[in-house]
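**Q** There are structures below to look over.
Coordinate-derived values only; no laboratory data. The model shown is predicted, which means the values in this text are computed figures rather than measured ones. Cβ atoms are built from the backbone, for glycine too; each structure is taken alone.
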Structure 1
Amino acid sequence: MSAEQNKQRMFIWKNNMIVLLALYPIVFSHFFFWQRKAMAAGIPFWLTLFIANVLTVNLLGWVAIPYLHKVFKWWLYPQNLSTKATLKGVAIIVLCYGICMFVFSQITL
């Protein structure tokens with residue numbers, strides 16, 4: 001595997017971590033604030049799910065991912081690949097996952 005292919009492969013898993021960091025709170029918010037109320041009002045699940053997906057994809061593509069790519073630019077596009085910087089980025093994102101899960105666990109559905 002060439003160095004360029006290795007860099008691309010590394011970027012994919014990092015980008016997937018960023019997507020999950022954005023996706024989880026967006027999907028939770030859709031469900032908590034809108035989707036379950038829409039379903040209670042009689043809108044079918046399949047339609048609320050489709051609408052939520054349309055909104056989520058647009059929020060991810062136009063707002064959340066560009067913002068997080070700026071915040072984590074140092075990690076996603078490092079000048080020098082180092083294990084220390086890679087682990088630091090992973091630790092920060094995993095900590096953010098944990099914060100999201102803790103905050104959401106305090107909310108009663």
Structure 2
Amino acid sequence: MRACVKVSPALIVSGPINSTADITFDGTNFKTISAPVDLMTGIAASPNAQRFYAGMWVNFAAGRPSTLNDACVVEQLATNLGSNPAYSIASMMADFAKSDSFRLRTLEN
């Protein structure tokens with residue numbers, strides 16, 4: 001079976017694509033992004049993204065969704081991510097394994 005697609009002349013764009021955009025990572029400060037590396041750097045530097053990343057690793061490592069008992073360790077891991085560019089996933093998991101929320105967990109938690 002062959003498919004035949006017609007492209008409307010109105011949809012054909014000529015010239016270079018402008019990939020520049022002003023975006024915010026924290027809801028207030030805008031940054032001009034013009035390349036993928038700018039976007040990656042902005043996301044990596046965002047405290048909200050660092051907190052989300054740490055929370056997802058805690059979810060994965062614990063094998064369950066985060067609870068209120070995990071909030072302190074998630075915040076600490078996010079702080080470590082933001083303050084130390086060399087902070088590795090291995091260090092993050094070691095810190096999580098030493099945390100009270102991991103060591104003192106119960107069957108329900």
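**Q** Which structure, out of 1, 2, was helix-only ellipticity at 222 nm (-39500 (n - 2.57) for each DSSP H run of 4 or more, over all residues; to 500) derived from, given a value of -14000?
**A** Details: 1: -24000; 2: -14000.
Of the structures listed, the value fits 2.
**Q** Could you figure out which one of 1, 2 the value 17 for relative contact order in percent (Cα under 8 Å, 6 or more apart) was computed from? Don't jump to the answer; show the numbers that get you there.
**A** On the way: 1: 37; 2: 17.
This value belongs to structure 2.
**Q** Comparing distance in nm of label points 7 Å out along Cα→Cβ at positions 18 and 90 across 1, 2, which structure shows the greatest value?
**A** Details: 1: 1.8; 2: 4.7.
Structure 2 gives the largest value of distance in nm of label points 7 Å out along Cα→Cβ at positions 18 and 90 among 1, 2.
**Q** Ok, one more. For which of the structures 1, 2 does the calculation of P(r) over Cα pairs in 5 Å bins from 0, in percent return 2, 10, 16, 14, 11, 10, 8, 7, 6, 6, 5, 3, 1?
**A** This value belongs to structure 2.
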